[in-house]
Structure I
Amino acid sequence: MISMVLRWSGRIAAVAGVLLSAVVGLLRLQGHYWLGGFQAGTLMLGGMSLMMFACLCYLVLIDRHVLKP
C-alpha cells in the first residue's frame, strides 16, 4: 500500500515539477519575470523542489525493494 502511495506521489510531483519548470522557463525566455505575483525564479525553485521530491519518493521505493527483509 505504501509503495503505491510513494509511486503515485512521485509521478504526480514529477509531472507537476516538469510542467511548472517548463512554463516558467518559456515565460523567462519571452521576457516575463513575474507570474501571478511570484517571481519567475521562485516558481522555478518550486518546480525543482517538486522534481526533487519525486526523486526522493523513487529512492525510497528502490531502497525498500533492495533491502527487503
Structure II
Amino acid sequence: MTNEEQILEILKQNQEILKQTHKSAEKTRKYILYNAIFTIVVFVLPLIGLIIAIPLFLQPYLESLDGLI
C-alpha cells in the first residue's frame, strides 16, 4: 500500500467518523431543544396562569374582608 493510498483510507475513515459525530451532535441539539420546550410548557406557562388566576381567586376574599375593616 502506498503512502497516498494510506492517506486516502485515513481520510475516508475520518469522513465516516465526522458523519457519526454530526449525527450525535444533531441528536443532542434536538434533545436540548425539546427539553427547553418541555420546561416552558410544564413550568413557565402554569406559572403565568397562576399569576393571572391568584388575583381572581383573592378578589372575593379581599372584598369580604373589606366590609369587616
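Read-outs throughout are calculated quantities, based only on the coordinates presented, and are distinct from any laboratory measurement. On a predicted model such as this, the values are computed, not experimentally measured, just so you know. Cβ atoms are built from the backbone, for glycine too; each structure is taken alone.
Key figures
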read-out: Structure (I, II) behind the derived value 64 of percent of Cα pairs over 14 Å apart, for residues 2-41 alone; value: II
read-out: Mean count of other Cβ atoms within 10 Å over residues 18-25 derived as 10.0 - corresponding label from I, II; value: II
read-out: Structure (I, II) behind the derived value -31000 of helix-only ellipticity at 222 nm (-39500 (n - 2.57) for each DSSP H run of 4 or more, over all residues; to 500); value: II
read-out: Which of I, II yields 98, 13, 8 [Cα extents along the principal axes in Å, calculated]; value: II
